[in-house]
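Q: Next come the structures, one after another.
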Structure P
Amino acid sequence: MQVRDRLIVALDFNTAEAAAQMTDKLRGHVGMFKVGMEAFTAEGPKMVRQLIDSGEKVFLDLKFHDIPNTVHGACRVAAAMGVTMLNVHALGGNKMMRAAIEGATEGAAKRGVRPIVLAVTILTSLTGDDLDGLGIEGPPESAVLRLARMAQSEGLDGVVASAKEVSILRRECGPDFLIVTPGIRPAGVAANDQSRIATPQAALDDGADYLVVGRPITAAPDPAAAAEAILEEMKTSSRFISPTA
């Protein structure tokens, strides 16, 4: 996997036209595009299909969280559309996560390749105090690890987790469990509404497989240049530097 393949850009727009314009600016500079709730609510599957038809890979970030039968159907439809990656909330429980894998497998039968199915553990906007208010005791890291182990036991491919939990997840869940990390901010860039963030280099050094970046790229005067700058920072990770003799 090339460094570029590990960079996912969040298309947090409310029109397919705006998303298409950003995609054109970033084509060839990033590995995948994330379509989340705002874009999907505004445009539905049209935006997803347009991206896939143009040859781009899509991470459908809708965080499915419902009864198992409903999630099974949603994942089946998403897989049939041809998305490369999708996610569900781990808090939906074991049966729901198992249904997600089964649905994605059924939906991908004609295409032959099942999309990567991830579990969302604890949202990166939540702090320890927020979790206390929700009745989830202990630090965010404990909840993240518990949910990740549940997801792994049900056959999910990996998790979406804050960079602050990447090292413990990599240690406890092994080298083949994928970790997709949002809340990535290059040095000197505002955190915005993310609470548990890290730089691209730090996240990769700790074991993240994919990095999700939104506003630092899409709100930049030159999005392609911003993406390339992040790629250069990613290349400084110890994972991509050959040891000297």
Structure Q
Amino acid sequence: MSSPRETLVNELDFSGRTVLVVGGSSGIGNGVARAFRAHGATTYVWGTRAAAEDYRSEEGSDLTGLHYEQMDASDFGRLEAYTPPFERLDTLVTAQGTVAYGRQEFGMEAFRRVVDVNLNSVMACCLKFEKMLESAGGSIVIFGSIAGFHSTKGNPAYAASKTGVVGLTRTLGEAWAKRIRVNSIAPGFVQTKLTAVTSTHPERLAAALSKIPVGRAGTPADMAGPALFLASDLARYIVGQTILVDGGRLL
């Protein structure tokens, strides 16, 4: 009989599986993509820059061993016409995201752009790969935010889009349960370029950390473990759920 540890290792072996991480070129998405690669998956990543080499200067970004392609998931026409270089897809991870600071989201141009990236492009990606995921008996892991559970006073589009992700996860989770498992992860404060407005400002950083019971910011690697779990057979009876990965921030 296998020990619990041996069983866990086997369940998290993604050898022979294909994974696409949208937004996998930097930040949380890159950490998740590298984790799938390390666990044997053939891993494709999308980013908005022309080539993988353009991310060399991005702190913490590493595209070694990943199959990179430029794609703006909020370019819905291009996405619909896109022909993927793989014939099978076992897991789709949507980790794309943006925010507009300085009260820009109180104007419709920025509001629409943020919602298109954070919510509408998620649905577009899910629909694009629905048939491939169904054929593989696959899964979808959507990245939202704890902003889906509380107000973000200066960023109405970010809050609305991340709240929408929670509802989308529940609904697709139920609608597609017999064909594709859909779940999401809501990160707390993770130090990436998206949160640099806080992490590079000593007073704001101290205030943010003071609200986190574990006493530190999250890392992309902290997000990778839950993503691997949700994509694995260990989570085969979990559908439509959003897991808070926030160091206890919302407690």
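Every number here is computed from the coordinates shown, using simple stated rules; none is lab data. Model, not experiment: these values are computed from the prediction. Cβ atoms are built from the backbone, for glycine too; each structure is taken alone.
Q: Work out the source of -10500 here, i.e. which of P, Q gives that when helix-only ellipticity at 222 nm (-39500 (n - 2.57) for each DSSP H run of 4 or more, over all residues; to 500) is computed. Walk me through the intermediate numbers first.
A: Details: P: -12500; Q: -10500.
Derived from Q, not from the others.
Q: Out of P, Q, which has the highest value for Kirkwood radius over Cα pairs in Å, for residues 143-198 alone? Could the numbers behind the result be given before it?
A: Values: P: 12.0; Q: 12.3.
For this comparison of Kirkwood radius over Cα pairs in Å, for residues 143-198 alone, the top structure is Q.
Q: Right, next: I have 11.1 for mean count of other Cβ atoms within 10 Å over residues 79-86, calculated from one of the structures P, Q. Which structure is it? Can you show the working numbers first?
A: Details: P: 21.4; Q: 11.1.
Answer by label: Q.
Q: Out of P, Q, which one gives 3.8 for distance in nm of label points 7 Å out along Cα→Cβ at positions 63 and 103 as computed from the coordinates?
A: Q
Q: So distance in nm of label points 7 Å out along Cα→Cβ at positions 55 and 95, computed for just one structure, reads 0.8; which one of P, Q is that? Provide the component values of the computation, followed by the final result.
A: Values: P: 4.6; Q: 0.8.
Working through the options, I get structure Q.
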